[in-house]
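We did not get these values from a lab; they are worked out from the coordinates using the rules stated. Because the structure is predicted, anything quoted here is derived from the model rather than measured. Cβ atoms are built from the backbone, for glycine too; each structure is taken alone.
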Structure P
Amino acid sequence: MITEYFERVARVLPQIPAGPVDRIVDIMKDAQMNKRTVFMIGNGGSSGNASHIVNDLVKSALHPARPRFRAMCLTDNTPTLTAYSNDESYEIALAKQLEAFAEPGDVVFALSGSGNSPNIIRAMETAREMGLTRIGLTGRDGGTLAPLCDVAVIVPSESMQIIEDAHLVILHAMFLKLLEKE
C-alpha cells in the first residue's frame, strides 16, 4: 500500500501544468519587488502547507536583487481566527482579517483541496472586492475556488492526501524558482 501510494503521487505530479505555476512565480516576484504582502489561507492540512510556505518565504527566500518577502498565514493567528469564528461565523474569519490587513495590490494565496470551503470562498470574494491578486491551489474539479482566482492550479486527483502532497510540491517548486538568479 505504501509503494502504491508513492506511485499514485508520482503519476499525478507530471499532470500538473507548469505554466500557471510560472505565472504564480511572476506574481510572487512582483509582490516581493513592490513590498506587497502575501496572505496565505487554508484549512486543516492546507493550512499547514500555507503556514509552511510562509516560513520558507520569510526566512529563506532571500534574493540579492529583491527585498525580503512580506508574507503571513492568516490561520496562524489562532486568537483572531477563533474570536471571529465564535462571535460571528467561521465563514467570515479569514475575510475579516483581509479587511483589516490587506491593501490593494496585495496577494491572497488560497489552498483548498476541494475548492469549496466556505471560509476560503468568502475570503476570495472579499479579496476580489478589495482589488487583491488571487492565487489558488486546489484539486478535483477546482470547485468554486478556481474561477475566483487570477491564477489557479488544479491538481487532477480526488484524493485529499495526494492533492495536499502535490500542493506542497508546487509550493516548493515555486520557492526554488524564486531563488534563481535572473
Structure Q
Amino acid sequence: MDYYSVLGPIDPQIEGPDGKLIPALGYLLKYEELLKKTNEGEISAAEMEILLNFDQGQLYSYEQARDLSKSLLEEWLCNYKFKDWNETETSKQKVDDQMKRVRAKEIADDLNNVQKWNSHGIGINLGQIEDDLKLRIDDFGKDEDVLQAVRGYHKLLIDYVGKMGFRSVVHSRHAFRPF
C-alpha cells in the first residue's frame, strides 16, 4: 500500500432486487437487532412485520458469505502476510503457527466489524491499518520505480474496465477475470 491506498472492511456485497449491490452484513445486523428487541419485549408491530419477512435462507447465505470471507482472509494472512513472521516486534518472542492463526483471526474479526468501519464505501487507509489493526504494511510509495509501475497499471486497468463496462476485475498471477 501507499499513502493513497485503502483497504475495505470484510463486507460481502449481494445484488439487491434493483440490481445494485448492497451489504449482506447490514441485513444480518438488522436481523440480530430486531431479535434482541423481541427478546427484550421492545419490538413494535412494524418491526415484527419486518422481522417475520426476513428470508431465513437468504440470511444463512449472508452468514456463509461472511464466514467464507473471514476464513479466506485468515488463510491468506497465515500463508502469505505472516509467512516470514518469526518473532514479535516488541518483545522478540518466537512466533509459532498458532500465534499466527490467532492474530489472523483477530484481524479478520476486526475487519468484519461493520459497526467500527461504518461503510464499505469508505476505505481503511495505511495509517489506520497500522494504528488500529497493528498490522505492518510495506509502503510502496517509498520506492519511486514501484510507485510508477503500480500507478501506471492502475490507470490502464481503470481505463480498460471503464471502456469494457465491467464493474470489477480480479487479477492474480494465474488469471484475469472481469465481472
Structure R
Amino acid sequence: MPKWLTFLFAMAMMMTLNTASQAADDGYVLDHKMKTLSGQDVDLGDYKGKVVLIVNVASKCGLTPQYRELEALHEKYGSEGLAIIGIPCNQFGAQEPGTAAEISEFCTTKYGVKFDMLAKVDVNGDGACDLYKELTALDLQPAGSGKISWNFEKFIVGKDGKVVARFSPRTTPDDAAVVKTIEAELKK
C-alpha cells in the first residue's frame, strides 16, 4: 500500500476514534438497552427529558434502608420529572443473591418501592454492563471516577441525558447535596 494511502487510512481511523471518544466523554448515558426485573426490554433513551437518579441496589446490605429515602424522593419529585432507576447488583458481599422475583417481592413488600427496577447486573470488572462501564469512566463531582465502591452509589442524569453528579454509597438519597442537585436539574 502506498505511504499516502496508509497515512489517509490512519487519519480516518484517528478521526473515528476521536469521535467515539468524544461521544463517551460528553457524559450522555441514555443510549443503552437493559431489562426490567420482569424481563421486559427498556430503552434508557425513553428517560430523556427527565432527571434520572441511577442507583445500584442490594437487599441484604446495611445501606438497604436507603430504599425508603429513594421511594420518598420518587413520591415527592416523580410528578415533576424525576425518575429513579434501581439496578440490583450482587458484587458487594453477595448482598443481592435473590432472583428477580425475590428482589421485586422484597422491594415492594418491605419498602413499598414503586420506582423503576431493572434486572440484576455487574457494575464493576470485565462483566460490568455497558451503562456502568460508561458511568464509572466519567470524572464527576463529588465522588470522582472509577469503580463502584459499594451498594447504593448514586448518579444523577440531567434532562439532556448527561450525567451531572455522582454520590458515594453513604451519601443518603435525602442528603442536602443530592436533593439540591435534583431540584436544580428539574428547574432546567
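Which one of P, Q, R has Rg and Dmax of the Cα atoms in Å, as calculated from the coordinates, equal to 18.3, 69? Write out the running numbers ahead of the final one.
Values: P: 15.7, 48; Q: 20.0, 62; R: 18.3, 69.
For Rg and Dmax of the Cα atoms in Å, the value 18.3, 69 is produced by structure R.
One of P, Q, R was used to compute log10 I(q)/I(0) by the Debye sum over Cα atoms at q = 0.16, 0.23 Å⁻¹, for residues 88-135 alone, and the result was -0.55, -0.91. Which label is that?
Working: P: -0.37, -0.76; Q: -0.55, -0.91; R: -0.50, -0.88.
Derived from Q, not from the others.
Of structures P, Q, R, which gives 3, 12, 14, 16, 16, 17, 15, 5, 1, 0 when P(r) over Cα pairs in 5 Å bins from 0, in percent, for residues 96-167 alone is computed from the coordinates?
Q
Given a value of 3.4 for distance in nm of label points 7 Å out along Cα→Cβ at positions 32 and 144, calculated from one of P, Q, R, which structure does it belong to?
Details: P: 3.4; Q: 4.9; R: 2.2.
Derived from the structure labelled P.
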